[in-house]
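Input: structures, listed below.
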Structure 1
Amino acid sequence: MWQQLKNLYHLLTAILFTILYRFPARKLTVIGVTGTDGKTTTTNLIFHILKEGGKKVSMISSVNAVIGERKCETGFHVTTPAPQDIQKYLAQAVKAGSQYFVLESSSHGLSQNRLWGCFFKVGVVTNITHDHLDYHRTYENYLKAKGKLFERVKKAVLNRDDESYKYLKTKNIEHRTKIITYGIKDGADFTPQTFKFKTSLPGEYNQYNCLAAAAAASSLGIFDEQIKKALVSFKGIEGRMDEIKLGQNFRVVIDFASTPNSLKNALQTLTSQKVKGGRLITVFGSAGLRDKMKRPMMGEMAGKYADLIVLTAEDPRTEDVNQIIEEIAQGVLREGVKEGKTFFRIPDRKEAIKFAIQKLAKKGDIVVTCGKGHEKSMCYGKTERPWNEYEVVQKAIETRNND
């Protein structure tokens, strides 16, 4: 009942501000990007391709909003802002002369009606895997929420290799919608074989992100050569597989991976990059008051792909961080990892990062910190405390270098 009232409140707010701002989305080509993992990278890729293609474009992603030439912070832990803010940004984009608007669209934002009045012309999905089941309860409900993006779009860009493809193609898209597919396997419209491109972004999952962005940009009339050139020049975004180089004799990477699938992708990619004798060390946790079912699954991924594991805090909120770590550990320990030798529990994230970098890392190793990425706060109880993963990592490396 409470959630229904909340959804109604968001709907009424969206309607009110859409009217107040004079339906700004109708003056733009709005591209919505949804999915479990890869939304932010794909949103930024589409934005970059359009910009490099000479188009005037704005965007909202979980990292920030770019309205015309102006960058704006959207707040702590925000993927899809409140409806009044969305309509404000859309109106500002119109005023700035933008023709296109790329909008990262979360399942919460879609199901809560925060995106009403955006009038999407193109919908893009990256993948739909396990996440947010604390809110949606079942995968089917989660899939249905994501599918709301595609109900009235003119063009739908779908991942043909993903479990979501059949549902999105047959259940939520009206017959007049043009469907464009991408994937690594044969049969899609955009594959590495049919659309050959180069990118500096690592991992197969980024191949998917690039193909999704390419398919979306192509549907908007950007020429293939312009797309390929933009993919080469795109250098990634803050907090996604971002390597910190301060002269140390081992690698350190900051990544936002916070779901079983994204953690698997990150660790698989880094495992493939290990030098002979080098080890993969991962530091991560799981957010409090969020999907608890994914915790042992993430532990299992770490146990399978990492050589050394340090479990720690990631926005515990009002939950006991030690209990969260214990739930992750159930998955780790199923993989036969030995606690105290290859698996450690350090609830203080700063101390966990210092331990991994200053005590565990050896020449040729890779240390990856997952789950915080670009975020600038850590939530304990109901309080957001300042947090900067980059500062903590850099200080730990500098201390190690000076020892």
Structure 2
Amino acid sequence: MLDEWRRRWREGRETWKELRRFEALPRSARRIVFYAETAADWAHLGPAAAALQRRGSRVLRVTSDRRDAVLLQPDAFFVGSGSARTVFFRSVEADTVVMTLTDLEQFHLKRSAHPVHYFYVFHSMASTHRVYREHAFDAYDSILCVGPHHFTEIRRMEEVYGLPPKRLLEHGYGRLDTLLAEVRSRGTVERAGEVPRVLLAPSWGESSMVEHCLDAVIDVLLGAGFHVSLRVHPMTARHRPQLTAQLVTRHAATGRFHFDPDVSTTEALLAADVMISEWSGAPLEFAFARERPVIFIDTPPKIHNPRHDRIALPALEADIRAEIGRIVALHEIGTLPEIVCELAAEGTEWGPRIARVRERTVFNIGRSGEVAAEHILGTLQSMRSGDV
């Protein structure tokens, strides 16, 4: 207990030192600030930040994750998750802040007291009105939208709630672009005649396989002789820290169970023949990058906005499932081995169908980082001329 207190005290002292270091920069250096709650956020923010730097812009990276690798880079700052972060949010002086943190202004993290233009970057391709809280995006000035569905949904929310219109910008999805580049450069693993490899990617919360059937799914897949990789959502790892160790201990003797501790890595995704999930955002990433099908366990839908019916629009993550894979009811988990073998055998036959869905769902495939940089720099120019 004492050691933990000392660790937290040292970390808290470090965050205030880092905040002072950030504030000591000349105001002219603080034009573009990116904020990450965890290191995993850079999978979504990184392409835009890198594109800005290629264009000669200085980008300041602020993170709340002590283990974030960006802290090894220049112009990176650690503000933690305590009072230093709260003060940073309230006092930051910058032209623009770019982040993928929702619910700005809804809880203790507020907009700055200074004039700042806030950009939101999505960390999921899912719809905005069901898996996010009711007012998750209200406080942002510009939304970098994944696809047409985000335009439709956010405009409807503005109408329903009487909100001023935001700047909705055609962006895309940086994580998908990174995965597509990996597939092109490294290829995928083809193993004709070998047993299928399955990637389990449960979401978190009440709709997750973790809460309903994860043990049963792993047992039936390993029992069928498959190779099984598991990656858990960071929120699951935070709230159930013993889960993965228990599963590894239980299944290590099979030699066919693997835990992937980093959701931002691509090894398991490139090697898998089929993904199994439910309401996570990972199935869309897997299907659109690999052009391979997903098995969706039909757990109760993920709903973080109990008033989503006010928007009266379909949710992409629900409507798209039958187009990019198969839906399996909870009482049908015993049939998973047969379905996995069927989908793995069909393999590339799914490619053209999934590619068509991808093209209509996601803007600027392969170039979202460059497009985001154009939007951010264009906004800065408009701010200087007084048009924003």
Structure 3
Amino acid sequence: MAYPDPLTYVEIDLKAIAHNLRMLRRIAQKNRFYLPTRPKSAKPIAMDLLAVIKADAYGHGVQRVAPLLEEAGVRFFGVSDVTEGVRLRELGLKREVLLFETTLPDHAPYIVDHRLTPTICTLPMAEALDRYARQKKVVVDAHVKVDTGMGRLGVWHEEAFGFIRKVHQYKHVRLTGLLTHFPSADTDKRFTKAQIQALYDLVTNLDRIGLVIPYIHAANSMGLTGYPTHVMNLARPGIMLYGLYPHPSLESQIALKPAMQVKSKVILVKDVAKGRSISYGRTFLTRRDMRIAVVPIGYNDGFFRVLSNKAEVLIGGQRCRVTGVVTMDQIMVDVTSVPEAKIGAPVVIMGRQKDGVVSADEVARKARTIHYEVVCHFGNRLPRVYKSRNSFVKT
């Protein structure tokens, strides 16, 4: 059965993602890894990038983003769990795939069989991996997660030295990475620097006993650009790959291009006399005669209900305020002063139209959330259209 083109959709600019990757590589290349305790022969020296594509590439669609990044030379990918990792292998991705989320020992066969790189922070997990890898006569690469202050996954950094020595004894588990996580890199520099110091102390102590782990990483998007350090040789950019900044201060340091826009069309325009109400709960009463346009996007599509009577969209390049409560499938917007607002007129929910811009940050601010959630909501709920080299591909 043939379906019509969707009225409301997410447009992903793959060229923007490729551009953002180039910008991030330039920053990474400025960092130089050096530890006096590490043998000169220990590799690698230059900082590399691990592209974070969890949550379906932050709503941008891993089936198109992952091959693009692999073709661009990315050697490391980061996802949340085993299911996401297996999906990448099914898509044909050949490069190393790191699972950030520590999983259950029962999942060891899936990890080994699909050549995934697990994150270990418990001995039962290490034992299960070693046992199954031994049966398969292979060695599984693994990273150890160290908790330096996130308070989530990982071994507390005070206990990590002993834990890593125990894991190192397993013959079929090869430790190739050591990582931690910054919970407040955008708000607390002192705490983040203390985390880096704790990681440095751990790595140097391991080096001194000859337990050299090749890759050391902690830097997410904010860490990569805001905390240059010689301790780490692998960075994990996520949100910046997609053209968004983890902190406004970085806008002057790196020129990114947002990859996602959300677009729709007007499906109805009606005249509303003074004194009438709009939408559920009658939270909006017209104080004058108005023209109201109906746009087919609602909270089912990722447009938060909290944006009721707050958000603005673009029609004819002009800002049009949402009037009344956001419904499941539609919003109503004020187009009284927009003559271009007719049935079928293009609407930009998030993105650029003529000289007007509605950014993911603006949407997040009005919804009292973060732009990470905004792009994930839109991208994982709406149909996607991919723009690449001036052509469009629907998925």
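Just so it is clear, none of the values below were taken in a lab; they were calculated from the coordinates. Nothing here was measured: the structure is a model prediction, and the numbers come from that model. Cβ atoms are built from the backbone, for glycine too; each structure is taken alone.
Thinking only about Cα Rg over 2.2 N^0.38 Å, for residues 4-243 alone, which of 1, 2, 3 has the largest value?
Structure 2 gives the largest value of Cα Rg over 2.2 N^0.38 Å, for residues 4-243 alone among 1, 2, 3.
To test your reading of the models, identify which of 1, 2, 3 gives 3.9 for distance in nm of label points 7 Å out along Cα→Cβ at positions 20 and 316 when calculated.
Going through each structure in turn, the value belongs to 1.
For which of 1, 2, 3 does FRET efficiency 1/(1 + (r/R0)^6) of positions 36 and 324 (r between Cβ atoms, R0 = 35 Å, to 0.05), calculated from the coordinates, equal 0.95?
Traced to structure 1.
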